[in-house]
Each structure stands twice: as C-alpha cells, then as structure tokens.
Structure I
Amino acid sequence: MLALLFVTTAAAQKYSVTALGALPGFTSSYADDNNNTGLVTGCSDNSVYPAVPCTTNIAADAFLWSSNGFQDLHHLSGDDQSIGYVVNDSGVVVGSSANTTTGVYHGFVWTNPGPMVGLPDLPGGSGYTFATAITSKGVIVGESATSNGDEHVVSWTKSQGSYHIHNEGCLPSAPYCYADDIDESLQVTGTAYFFNNNSKYHAFLWSKAGRKDLGTLKGGNSYAVWLNNSGTVVGASTSSKYPNGVVVYWDGTGIHPIGTLRGGTSSAPGFISDAGEILGDSTVTGGADHAFIWTKAAGMQDLNNMIPKKSGWVLHHASSIGNSGQIVGYGTLNGINQAFLLTPKQ
C-alpha cells in the first residue's frame, strides 16, 4: 500500500510551478498568454484576493515577462490601465489600454523596444477599440465602435509604417460582435450579441467560406474565446443543466461539452492548443475555481493535483499552453494574487 501511495503521489506531481511576481509598484499579476519562445504577457495591479487581477476598475500595467524578468509596457497617454492579451512568437503584444475614469478602452500593439502604439478606431466611432489577437504575420483582430453605437469585428494591418483598420462587420441581426481570436488562415472566432441586455449571444466562426453561428447547448447562450489552426473553437455555453455555463468545443461536427471537475457546477474556457488540449477553470466542491487541463484521452484534470503538495499555491485559471507544454495562468500563492508558469517535469 505504501508503494502504491508513493507511485500515485509521484504521478500527480507533473509540473514544477514558478511564481512570476509583479511589476515594480504593484502587488499582484495575471498571465494571459505565452508564446513558443518563453515570453509571457498579462498585467499587474494591486488587487487583493478574492478579486481577480486586472478585472476591476483600478490602475494596472501590461507586462512582458521572460526568464530575465519583467518589462513594463506601461499604457497609452491619458490612460491608467493596460492589459496584454496575446504575444506572438515574434514578441509582439496586443491588448487594451483604458482610462478607468471615463471607461473608454483603446486597442494597442507593442513591439520591442516600444513604446505602446494605439490602434485606430472606425470613422465616426466613440474611440472605443479592443485588440485581442495577432497572427504570426502581424494581422490583428478585435472590435471597434461604429458611428451608430454598434460594435463590429475589425482587423488591423500595417503598411508604410502605419496601422489601418478594416471593418469586418457582424452577424445578421446582431448589432454587437466581439472578436477574440484569429488563426494563421485568418479564421476569426468570437461572440455576437443580439440584444443590448445580453439576453441572447452566440459564438461565431468566420472564414473565407462564410460566417457561421456556432449555436449553443439546448436552450442556452454561448461564447467563444479561442481557436486552433485546425479550426476547432473553444468557448462555453449555458443550458438547463449548466445555467452558469460549461466549457464546450466546436469541431465541425457540432458542439461538445467537456463538463466540470469533481463536485463542480460550471466551467470556463481559457485556451485550445493545436494538439486539442483545452485549458480553463472549473468550480469544485465548495465553489472555488480550480485551473484545469483537458484532453480527449485523459478528460479534465485539476492542475492543483499536478504540482507539488504543500506548495502554498491554489491555481485558479489556466490561460495558455506553449509547444513545450509550459502553462501560464493565475492563482494565489499563500493567499496573494499571482501569475504562474507551470513547466512539465521530465
């Protein structure tokens, strides 16, 4: 029995965990994305658990992290909050910069050594833009306000040293469309809102073949956050069984829920890799959120069971995984909000 216990415990410790720390002047951090060269982006603020970093109306700065430490990306002039959403393999970061007083957000792109550059908005809009993803060739996707107050999916491309915005529109009968990801073949996924009270919203996938409403679990709503280069989309949907939502994926054959961790009632998505690994968080018994990794072969696994015991960590959300298997996300270390980096043990 002791031998069996040892084997089980050892097998559960599949990752080492590194605390990324925080930018100078801040106390907490959240990692949104990592690329395949070891760079991580996200943001730092002074949030205190149970508040999640970079989700409240307080000052924050986007960062780029490497094994050499943090680089503060700062924010656009006149703003006091910024978040890095995605870093591509060339080290280019896109995200949002905001003024917490006015509540206006501005999409940005940052290229080493900086500074942060604001992306143009649609003509006649209110100045609101969001930049959420970038391809390896530098095509940026996001959303922008239109002259009539709607929100459309937009893309930005660079020519002759300047970024140019392109209005990609929205789904029929949906005045508000928000893009969350773009793949290397320029497929775009995100969420379309059909009413301004958020009572009806559906995930979508746009490609050269057309614009597709991805649908929902029976009787629910859905949203999408990421797609891989095979065109598989990950998001979440509500239903009668999961009124607070469950992670789902769409692979061309329909919508597939992946459930929750043991004792959980809901789950939320973070990422899908080209290998089909899905990351995110799920509630567990007692209601806390735990970070997970899901594969078709192993199902949903609690990442807290895959790091050394008594580490002081509670991993709350897994955001991204690189080709080397390194995972980034957000947790608490001895009760303090902290971005983490998980490295597979050999």
Structure II
Amino acid sequence: MRSESLDFLKKLLTTPTPSGYESAGQRIWLDYVRTWADEVRTDAYGNAVAVLNPRGDPNILLDGHIDEIGLMVKHIDEKGFIYFQSIGGVDSGLVSGKRVNLHTKKGLVRGVIGATAIHLRERNKEPKVPKMHEVFIDIGATDGKSVKRKVAVGDPITFVDDFEMLDKNIAVCRALDNRVGCWVVAEVLRKTAAGRTRPKCALYACSSIQEETGCNGAQMQVTNLRPDAAIAVDVTHATDSPGIDQKRHGEISLGQGPTVSLGRENHPVLVERLRKIAETKKIPLQVETFSKTGGTDAMVMWTKNGGVPSAITSPPLRYVHSTVEMIDLRDLQRMVDWLAGFVLNLKKGERFKVKL
C-alpha cells in the first residue's frame, strides 16, 4: 500500500463519525477525492459523491458508508452520572470499562463507562450482561448541575480506540466497519483516474451516511444518482476465530482475499462478471451466501428505481461492532485492484440483465 493511501486510511479511521454526525469524516474523504474526481457533490443530509467521467455510460455506483456505531447521551442524574442509548448495533456487554469521548458544543469531554469492581459484586448470583440503560458514564463530576454545564442530552459519544498496526499487514481499530469501504471506493477512483486508460463508464464513488441506523444514506444516493449498477463495499464477518460455528456462518478467513456474496440482492450477471475479473487479475476471492442476520447498503439499493443490479463485495473483518476490529490491509488493496479492474473492463453502454 502506498504511503499516502495509508495516511488517508489512518486519518479517516481516527476521525469520530457516528451515525447522524458524519461531517468531520466526510470533509476528510472529500478533501482526498477532489484531487482525482471530475466533480464532487453533496446532498442535504451530508452524503458525498466523487464523479469520474460523468458523461460515460453506464453509470456505476460504488458505495461505502462513512458512519460508525456509537452512543448518545440520554439522561444525566443528580449525582452527575450520564446514561446513554446506542447509535447502531452496540453490544452492551462490551462497553463497561471503556474510555469514551463525548462530543459537546463546548468541546470534547472524556469519560469512562463505569465497571463495578469484581470484589463488590454479589457472588451468589449468576453474572448477567447489563442492559444499555443500566450502564453509565463517569466524567469525575460531583453533581448533575456541573455535568449539565458541559454535557447535554443528545450529545454523541464515541469510543477511545484508535488505529494500530499489529504487524506489517494486520491493523486494529474501532470503526473499520465501514470506513474501510469508503477508503476502497476512494482508492478505486484514484487508481482509475491515474491510469492511462479512461473508463467508458461514469463512476460515482459514494461515501454514504447512516448505514448503521437503517441504510438511510444509500437509499438517497441511489435515488439521486439513478445508477445502472451498484456495488456496496462493506465488511463481512471473518469466521476463522474461536467460537464461531462455520456450519452456520460459512468459512471466511482473514487475509485470504475479499468476498463476493450470492443470492437475494446480488445480481447473478453482475456477480459473475466480478468473479471473472478477479480470476483474470489473479485476485483470490472468497464466496459467501447472502446474510440472514444483517444487511448492507446493497439491501436497500437493489429494489429502488424499478430494480438496480447490485452486489455486495467485502473485506473480511474480525470482531465486527467491537472497539478492536481487525483487518488485513492486503485484503483492502486486493479490493481496490479488483474493483478498478471491473470499472475499466466495462463496455460503453453495457447493462446487466437476467436473460429469460
């Protein structure tokens, strides 16, 4: 991975961008893609689009979502303890003992999610996973009035876990899901723009908002842009760590290449074309079935505008929706090479349609 691309990835990952509060991350993404795009666009809710060859045909949408899971201030009690709700799919069993940043109008406030000492817990009861409303943030205050001078109901909260390389290939960070997807589509745009061959298609590289709270931004993007085909770039579960039943969840390994999914929203003709590109470019590709336990932006794009041929492509990720998500950077680079190859291989006016 070139050093400038890695620096961009680090900056994107370490910028707090919870669902509904994506502006800081979007500004970084837009600053990067402006160098390579023919034009950039934003909409009323903060979705961002970088366009290459806008007069090309077909219109191809590549989508990553910029938002991360987080928390939001719900209640401040008289003793100064802060209670919260989740933004997206946060596991309440993993939050205790974490440091957090509260993003207030007056600036950043650091706090910790309280974890009662094991010595003080009732030992004659089975331990249970706390519910979200039973957990609290402590900023070291002595009363609620002093907290309310700094913090307000509705302030977003992010976890304090930043980017770190464990070796030359393996990275850990919070919110790899799914700022790595936004990084991939930006790098596909860059690689395609910097190449000697101009694509015949129009490429719309999208950084979409609020996937974690309902795939909301992608629905706006596909309605606004009316693509002829759409590819979502979002992480998938690596199932090669202990405790995961591969008979139920399939066999996907970290570092063994990106995945393409089959079934449901994944258009069979588009998927077959993607698989052939990977084979031609000698990119290792893992295959998985459509998810029955979650969805991506492709889930909301494929039925819009009378039907948009769509696919989901993914880098494997361990420990999804935790603060220690793990990825292999080689899988990210393979995704860039794969999707850039797809974009450049498209014929003028090409369409994807199931033959009957």
Structure III
Amino acid sequence: MTLASSASGFRSTTPRPTTPSGFGPLLARVKEAGLLRRSQFFYLSLLGTLALALGGAITGFILLGDSWFQLLIAGALGLIFTQVAFVGHEASHRQVFSSNAANDRLGRALASGVVGLSYSWWMNKHTRHHGNPNVVGKDPDIDVDTVSFLDTDAAKARGLRALLTRHQGKLFYPLLAFEGLNLHVKSFAHAFGRGKVDNRTLEITLLLARTAVILLPVFLFLPLGMAFAFIGVQLAVFGAYMGLSFAPNHIGMTLFQPETKPDFLRKQVLSSRNIRGGLPMSLLMGGLNYQVEHHLFPSMARPQLAKARRLVREVCSREGIAYTETTILEAFRVVQRYMSAVGRSAPRVFECPLVLEYGRR
C-alpha cells in the first residue's frame, strides 16, 4: 500500500489496487487454536469483583458522611464505572456469551443502567468505526468533536473553536476531564432525540434510573458545594480514564482516504496501535491495549488477545505489514504531537496581522 504524508506530516493513504490478504489463513489458525471461544468465567469473575468494589464505594460513602474525603469515593466511582464500561464494550462485541441477545442484555444493563451511557448510541457509532477505522468521512471517531482530528477540519474552524483547535495539542489531555460529561450529554441527546433508538423506552428508563440513583444520595446527604464537587470529580476521573484508554488506539496512525480500498487485514492493522505491558496493561485498559487483535477479531474475549498477538505478528512480518506496538507513554507523546500538528492548520485568531507578517519575515 502506498503511503503519503498528510498536511500534518502523519501518514495517510492514496489509492492503489489491493494485494491478496493473509487474513483468511490467519483466521483459520485462530479458530484452530480455539481463540474465539467465549470466556464467561473471566467476565463473571470480573463483574463480581467490580460489584464488590462498587459495594465498597457505597459503604465508604455512607460511613464518611459530611467529609471532603468523599472526593476519594467520587474518584473511585469514576474508576469503577470505566471498568464497567470496558465490560459493556466487550459484551457489545459478543465476547461474553454465545447468545447475541444475552450479550445485548448485559451490554445495555452495564452501559445504560450502571455507567449512564446510551447503548444504542454507542453500538451505532462503534459499529461504524470498526467497519472503517481511520477512513476519512466514514469513521465517526475522527469527526470533529470539540477538537479536530484532520487537517481539513482544523482549517475550517472559526472563532473560539479555531483558537481552541490551534492549541489543541496542549489542551487535548486536560480536555479529557470533560469527556465524561460529553458522553452523558450525547447519550441523553440520542435517547431523547428523533432518530432511531433501539429499545428506546428501556434505554430512557435505565438512564433516568441510574442518574437518580447517583444524584439523589449525593445531593440529599452532602452539602451543596461538596455535592457538586463530588459529581465533578467523578465525571472528571471517568472522562479522563476513558479518554486515556481510547486515545492511543488510532490517533496518529494511518489515515485512509474514502476511495482507498485496502484489504481487511491491512485496513485494521495499519490503523491500530498496540500498547505494551502484558496482563497489567490489559486489566488497566480493558483489553484495548491489544487494539490490532481486537479490530481483526472483535468477538475475541480479552484473555485470548495476547495469544492471538503472536499469530498476527507472524502474518504481518511475512506480508510486510507494519505492526505498531509501543509503550503507553510513547503512545501519549505521539497522540499529543499529532493533535498539535493538526491544530496548526487552524486559522490564527485574535492576533495582530502586522505581528504575524513581521514573524513570517
């Protein structure tokens, strides 16, 4: 596949005929090794552990009472909700049960009933992303959303958004603290919107019930200022944890123009980045550290991803496909550099034209 530089200096693709894919033989080896079997014991054990952690946080909330140490409970809830969201994500990919209906029920219960996110909105968005990762105009994950992921989008920014985009490299990670609020707002907008929503009544009921269960105790039993601080910390930790787990997956990797027709193997591998760290990193990131394998085999349960990694690396080496794997800190640096590079395409605002002209000279 021919690679060309985008305006930001990162990789994008230009069309050329696709080459034969080694995915068929790879899939056969994966099936033969039994790596597509479900891991119900793992997920049920994980959910049990998270239930105990949630119970501990609730107990801590009751015992602490009117105390600023409640903010520690708020932070713990942000971490727990993110871990629950990871399992909801895996259920949506049919990784837990063999039955699609059972996975959907679990995914909706966890996403809408525990985390407070619209399962219908997530499924719609995430399915489109998996079908066309980093494909311009087709992957919703690279659409403009406060920040810009493409040079062309950054160049269209105006006013305050142009100012933010211009400095988005420095602001990207701080802005993740607001991602939790952003996800909740989008979920409610989708659930109550005019578009198609699967099981709308159930989803709205779960979202409202979950919101009431979170907000009522906090505002009933804590002073008003402390209550707002509690919700703010919980949302900030949740948003930052979610953002830091998903940001390294694709940002700064190969971008595909819509007319490009790479084969499935190349499309998924070239657009994805793995994070080193083994089992601890897998627990921390909910299996998202094996992003290449997750995109190639979306229904593969988390415990099998490390085993599949060896097979995928062999095929990529044999076919000359770049397999990207790095440390979490290096991934964060690459993401920051990429966002900064894209941001430089935004128009300059609130700056004196004479100063700019002098600077160019």
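No lab work stands behind these numbers, since they all come straight from the coordinates. Keep in mind the model is a prediction, meaning the values are calculated, not measured. Cβ atoms are built from the backbone, for glycine too; each structure is taken alone.
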Given a value of 23 for relative contact order in percent (Cα under 8 Å, 6 or more apart), calculated from one of I, II, III, which structure does it belong to? II
State the single structure among I, II, III that was used to calculate Rg/Rh (Cα atoms, Kirkwood Rh), for residues 36-123 alone, giving 0.97. I
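State the single structure among I, II, III that was used to calculate distance in nm of label points 7 Å out along Cα→Cβ at positions 28 and 108, giving 4.0.
Traced to structure III.
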Given a value of -1000 for helix-only ellipticity at 222 nm (-39500 (n - 2.57) for each DSSP H run of 4 or more, over all residues; to 500), calculated from one of I, II, III, which structure does it belong to? I
